[in-house]
Structure 1
Amino acid sequence: MWFFINRILIAQQIAYAASHNRPRGNLSDLYPRWLGARELLRHHRNPYSAEITREIQQGYYGRPIDPARPDDPKDQQGFAYPVYVVFLLAPTIDLPFDAVQTGFRWLLVGLGAASVLLWLRVLGWRPPLQVVLIFMVLILGWLPMVQGLKLQQLSLLVAALVAASGACLAGGWLFLAGGLLALATIKPQLTWPLVLWLLLWAVSDWRSRRRFVFGFGVMMVLLLAGAELVMPGWLRMFGGAIRQYHQYTHNESLLAFLVGPILGWILAAFSALAGAACLWNQRREPASSAAFGRCFALVLALTVVIVPMSALYNQVLLAPAILALVRSSISADPVLSPLLTRFAVGIWLAWPWIATMGLSLAYLWLTPAWRERVWPMPFYFWFMLPVSVFLFALLNAWLNPPPGLRDSAAAE
């Protein structure tokens with residue numbers, strides 16, 4: 001996977017940019033957030049302003065983009081994050097960006113490997129050490145993860161914070177779990193379904209779970225109050241930045257991408273209702289149970305499917321659902337095993353590795369003309385994996401009810 005990215009994909013992108021006079025700068029998704037944080041904290045400048053956006057483009061693309069040029073990128077790379085993201089970046093604003101970029105990339109590599117341990121803790125699964133190491137190798141060579149690492153995408157940091165929050169819940173550290181989930185809201189579009197589910201879960205047993213709500217509430221108050229302190233009125237400007245972001249990126253959900261906007265919204269609503277029905281029946285499950293882990297993974301799979309963002313790197317949130325399905329596929333369950341075993345080795349999951357391996361083996365024989373034809377092969381089915389994972393995760397949760405629900409159903 002890494003050979004394909006570095007030797008084939010990037011080479012193709014460079015050749016395309018040169019032939020179309022398309023700008024290429026540092027191309028780091030961290031850079032817009034880092035520059036906005038530096039200018040706000042050091043010089044009290046508005047990171048949502050058009051001036052900062054042009055300065056971001058100068059570093060990100062190498063020059064400001066020109067709407068009059070048809071081959072210029074459409075993504076303006078504006079600062080479309082809540083202001084409180086600057087608190088996470090504050091320790092880096094006095095460093096040169098090259099050093100920040102390198103350090104952040106290695107931080108994401110470490111978090112990606114550690115997230116395997118955290119997700120296994122959420123799922124209550126303790127496989128042998130060699131299996132854990134295999135999972136770590138696979139996740140660091142997984143196409144969504146590799147793309148996120150190359151771009152230094154904050155989605156990977158959000159995924160790690162969510163994984164840490166889930167592991168803290170499973171370990172009984174509810175206040176800390178709430179605080180970590182609040183930090184993950186630096187990308188609210190990726191976290192709001194999980195926030196809603198966990199708040200419902202906490203309210204369902206308020207006496208023993210209220211510390212989670214307190215931890216989440218305290219951290220959110222600190223983040224929001226701190227953001228208002230460093231930049232009064234930021235929330236209105238953030239809303240405007242989000243609207244502009246969706247206008248120039250034309251983002252849409254995976255379902256809308258597959259079947260069109262109207263049917264996509266209908267399917268998204270149906271998926272949300274089906275997921276909610278399953279989650280409602282299991283809202284009282286303790287965080288240490290396998291059922292809670294499956295619900296946690298189901299919510300993240302639903303998020304990837306329904307939120308109006310279809311970027312490939314966001315699919316790192318599918319990792320716990322995939323692990324849960326792998327675990328079910330090797331279990332002794334006579335109903336789930338045949339279905340989930342077929343899924344676990346299915347073409348949607350395996351295809352990127354198959355394609356990149358074939359292209360890497362053929363690297364010496366790939367002429368520029370052939371490279372231009374075949375480089376998209378690993379991306380052919382990128383939109384099918386989230387839908388498949390969500391459907392099987394929903395099925396997994398329905399057919400594996402907690403013991404209490406199973407006993408009640410049998411009695412009826």
Structure 2
Amino acid sequence: MSTNSADNESNAHHRLLVALVVFLFFAWGLATVLIDTLIPKLKGLFTLSYTEVMLTQFSFFISYFLFSIPAGLVLSRIGYIRGAVLGLIVMAIGCALFSPAAALGIFPAFLVALFVMAAGITMLQVAANPFVELLGSERTSHARLTFAQAFNSLGTTIGPYIGARIILRSGVTIDTHGLSAPALAALRRSEAHALQLPFIVIAAVLVALAVVFWLMRDSKAPPVKGQAEFSAIAALLGRSRLVLGAIAIFTYVGAEVSIGSLMTNYLMQPSTLAARAEFAGELVSLYWGGAMIGRFAGSLILWLSRPGYVLAACAAGACALAVTSSLSLGVAAAATLIAVGLFNSIMFPTIFSLASEGLGEQTPNGSGLLCMAIVGGALVPLATGAVADATSLAASLFVPAACYVWIAVYGVLAARGLGLASPAALGTPATQSG
């Protein structure tokens with residue numbers, strides 16, 4: 001009887017941990033896409049160019065490059081639960097920094113807040129993905145991870161709508177005519193207060209969640225498996241399948257983030273929808289919602305078809321939609337760009353699995369390289385913003401379109417067996433190419 005009671009308590013404990021980790025996926029998904037809403041507001045508030053305002057994405061995504069490997073090393077020393085606590089606290093600090101940033105009313109202060117917030121999210125991502133897989137039987141690990149990722153998609157879908165209702169309600173421009181420098185600074189501080197509310201609420205929720213995890217710190221949890229190391233990652237640079245996959249991750253994240261970042265301003269243009277800022281921001285939810293829907297449909301398609309060719313087809317579709325939007329006007333321009341989200345849906349996990357295929361014991365190091373490649377979300381938007389400043393928002397869509405061209409090429413090459421080392425070289429059984 002006591003054994004059954006202990007087993008029931010252990011099972012209930014695991015279910016609680018799964019629920020908490022799943023909520024982590026939702027929380028960082030929502031916080032991440034709020035940046036799409038911040039961008040048009042910050043651009044108007046501080047009279048920034050598109051290149052300058054894209055420093056928001058640079059400050060956020062550069063953290064993946066800087067902290068992915070250190071986060072893994074810290075995790076291997078403190079474990080999953082304490083790692084989650086650390087990530088939550090750092091992310092909460094970043095969200096809380098929006099309050100002094102609003103009080104100061106200066107753009108660099110918001111960049112610092114985003115950088116710190118992203119450092120915490122990086123730690124959470126490194127911890128949560130393997131943790132949720134290990135919280136239960138191996139047979140159901142993929143189902144748990146898929147379930148958690150679905151909640152991440154839910155967060156990215158509703159985040160822009162919430163952000164638009166709170167942050168963009170008063171529009172994205174301010175009237176600076178005839179204002180003195182002190183009066184302008186005061187007006188910016190006043191308008192900036194609208195930016196802090198959602199992040200302060202998120203910070204409070206994260207702190208509460210960190211307390212719950214901390215109370216469970218002595219609970220029995222799966223051990224942390226091997227983590228990536230810089231020297232081992234460098235040794236993998238000779239594997240073309242992995243390296244070209246990392247470039248595909250770089251371009252995918254860059255393209256997805258660039259489109260999401262510019263979409264509100266794009267939909268506000270007279271040549272597109274001439275939408276109010278709040279309504280345009282709400283429509284961004286459809287872009288991310290398409291990605292959520294596409295993941296469910298894509299899982300079935302991937303089960304029936306070769307992943308490399310499915311990836312190539314989705315990338316070609318996304319490229320065609322981006323180009324069509326750039327060359328169109330009105331509703332057609334808006335609808336085709338929003339529809340890119342549907343084609344984005346399966347790209348990241350498919351590229352990740354194709355690139356890491358056949359690595360055997362080197363899989364953690366290969367994953368480390370692929371996670372560092374997420375820095376594309378920092379650099380590609382800067383290039384897209386520079387093109388927008390030099391030409392137009394419509395023309396800037398050719399930058400993410402070019403990114404999708406490479407992803408399509410990689411999908412075809414991977415489907416044809418690019419860079420697969422022999423089983424003897426890998427020391428593991430051969431696997432079929434995507």
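Some observations on this one:
- When relative contact order in percent (Cα under 8 Å, 6 or more apart) is computed for each of 1, 2, the one that comes out at 24 is 2.
- Among 1, 2, which structure scores highest (criterion: distance in nm of label points 7 Å out along Cα→Cβ at positions 206 and 382): 1
- Look at FRET efficiency 1/(1 + (r/R0)^6) of positions 126 and 190 (r between Cβ atoms, R0 = 35 Å, to 0.05) for each of 1, 2: the largest one is in 1.
- Here the criterion is FRET efficiency 1/(1 + (r/R0)^6) of positions 214 and 302 (r between Cβ atoms, R0 = 41 Å, to 0.05), and among 1, 2 the highest value is seen for 1.
- Of the structures 1, 2, the one that 64, 43, 35 was derived from, the read-out being Cα extents along the principal axes in Å, for residues 102-293 alone: 2
- When Rg/Rh (Cα atoms, Kirkwood Rh), for residues 198-285 alone is computed across structures 1, 2, the figure 1.19 traces back to 2.
- If helix-only ellipticity at 222 nm (-39500 (n - 2.57) for each DSSP H run of 4 or more, over all residues; to 500) is computed and equals -22000, the structure in 1, 2: 1
Quick note: the coordinates plus some simple rules give every number you see, no bench work behind them. Everything numeric here is computed off the predicted structure, so don't read it as measured data. Cβ atoms are built from the backbone, for glycine too; each structure is taken alone.
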